[in-house]
Structure I
Amino acid sequence: MSKIKVAIADDYAIFRDGLKVGLNLDENMEVVAEAGNGDELLERLEQIPADVILMDLRMPGMDGMEATRQIKKKFEQTKIIAVTLHDEDSFIVHLMEIGANAYLLKDANPLEIREAIYAVHLHGYYFNDLVNKALLKKLITKGNFKPSFHQKVELSERELEVLQLICDEKTATEIGTEIFLSPRSVEGIKQRLIDKIGVRNTAGLVLFAVKNGLI
């Protein structure tokens with residue numbers, strides 16, 4: 001496989017250096033850009049595209065949340081992994097809702113960081129216990145987070161089947177093999193689900209499934 005191009009956005013150079021050392025040990029990854037805030041990151045991405053971004057949230061100037069919104073508009077295929085000190089549920093759910101593909105704490109071990117990079121690059125998202133617990137708390141209990149799902153959504157048997165397999169973290173190819181469809185057909189159903197439910201990405205589909213007791 002070609003190397004996964006990684007960008008790092010964090011206002012502490014020493015933290016960026018530590019991440020670079022760890023990632024460069026993996027022959028399938030290459031750190032192609034780094035930045036101290038969201039503004040610098042967007043400038044770097046215009047020059048050097050990245051597959052995956054490791055994004056701090058609290059940075060001077062443009063913070064990680066605003067940077068995530070803008071990157072998802074300009075570079076739709078780029079995956080974003082929030083790497084932060086903030087473990088509050090509100091941060092986690094909000095970042096996943098606005099387009100982040102994974103959420104890690106800064107004390108995550110190097111193996112999990114690399115695992116998350118591979119997962120979001122290959123499958124589109126990475127859910128760890130931190131994210132799972134936050135979603136369950138906010139979407140099933142009486143949290144103040146209100147996702148923007150359409151209120152009445154009727155799904156066909158096939159759409160439900162694909163949605164449940166997406167929640168099992170299966171790829172389009174794996175889903176197609178299991179239900180005898182081409183990967184292209186699976187992607188078509190997935191896009192139809194996104195449009196029908198009113199979410200932006202795979203994370204939104206999983207949120208919908210959790211909230212409505214489909215998994």
Structure II
Amino acid sequence: MFDYSLYLVTDRGLARGRSTPDIVRAAIAGGATCVQLREKNRPIREFIEEARALKTILTGVGIPLIINDRVDVALAVNADGVHLGQNDMHIRDARRLAGTSMIIGISVESVHDALHAEAEGADYIGVSPIFVTPTKHDTAPALGLEGLRAIRAAVTLPLVGIGGIHPENTADLIRAGADGVAVVSAIVSAPCPRSAAKALRQQIQSARTKEHAWTNKKNTAGC
């Protein structure tokens with residue numbers, strides 16, 4: 001079972017001239033627990049080369065590498081998983097190619113999407129977008145925390161919220177039922193990716209600690 005708590009999605013266009021491997025190293029030093037390599041327009045050979053470099057970095061620290069969209073690239077580099085959008089390969093076809101050892105995540109924009117993903121055999125769900133985000137322009141209207149709660153109530157799969165997430169709203173997502181948060185610019189564009197990741201991870205841990213304390217207090221009330 002992978003830890004989706006702090007899920008970094010890469011974006012070279014937002015990296016302020018820094019290399020993706022350098023940002024990934026800094027992010028995992030700050031507490032990132034999962035990395036998705038997203039390369040929309042890069043030549044396939046360069047994409048594979050970058051993926052192999054990240055796989056080497058992440059294997060050494062036990063953090064999974066997820067490839068965005070491309071099942072072929074994920075297979076070529078023996079990645080831990082692939083993340084699909086609603087217009088990418090169907091989950092059943094990806095599973096036929098990748099087998100049972102590779103995790104398959106999918107982005108969803110509604111309860112209907114989430115239920116379908118669970119029925120099709122997805123391993124986790126990216127709920128998108130939670131808030132308005134500047135990094136993508138082809139998304140559905142923001143779901144907000146209520147949308148996240150509705151999806152949490154409908155499925156049992158791990159949920160990762162993405163879209164407009166930063167340290168000030170991270171805890172809200174965890175309290176609303178997310179198992180983790182996925183971020184792009186909050187780490188990739190940060191002056192110090194390590195410090196940015198650390199701030200996000202602290203908010204995640206704080207929200208979980210407070211929720212656990214509240215649950216224990218409720219369970220022992222009147223004893």
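Coordinate-derived values only; no laboratory data. If you're wondering where the values come from, they're calculated on a predicted model, not measured in any experiment. Cβ atoms are built from the backbone, for glycine too; each structure is taken alone.
Of structures I, II, which gives 142 when volume of the Cα convex hull per residue in Å³, for residues 47-166 alone is computed from the coordinates? Please list the in-between numbers first.
Details: I: 142; II: 118.
It must be structure I, since only it matches.
For FRET efficiency 1/(1 + (r/R0)^6) of positions 15 and 175 (r between Cβ atoms, R0 = 41 Å, to 0.05), which structure out of I, II has the highest calculated value?
Working: I: 0.65; II: 0.85.
Looking at the calculated values, the largest one is II.
Which of I, II yields -14000 for helix-only ellipticity at 222 nm (-39500 (n - 2.57) for each DSSP H run of 4 or more, over all residues; to 500), as computed?
Values: I: -16000; II: -14000.
It traces back to II.
One of I, II was used to calculate Rg and Dmax of the Cα atoms in Å, giving 17.3, 51; which?
Numbers: I: 17.3, 51; II: 17.1, 64.
Label of the source structure: I.
If FRET efficiency 1/(1 + (r/R0)^6) of positions 63 and 159 (r between Cβ atoms, R0 = 41 Å, to 0.05) is computed to be 0.65, which of I, II is the source? Write out the running numbers ahead of the final one.
Working: I: 0.65; II: 1.00.
Going label by label, the one that fits is I.
For mean count of other Cβ atoms within 10 Å over residues 55-62, find whichever of I, II sits highest and give me its label. Each step should come with its number before you reach the end.
Numbers: I: 18.9; II: 14.2.
Checked I, II; max of mean count of other Cβ atoms within 10 Å over residues 55-62 sits with I.
Work out which structure the value 15 belongs to, where relative contact order in percent (Cα under 8 Å, 6 or more apart) was derived from one of I, II. Mind dumping the intermediate values first?
Numbers: I: 15; II: 21.
Label of the source structure: I.
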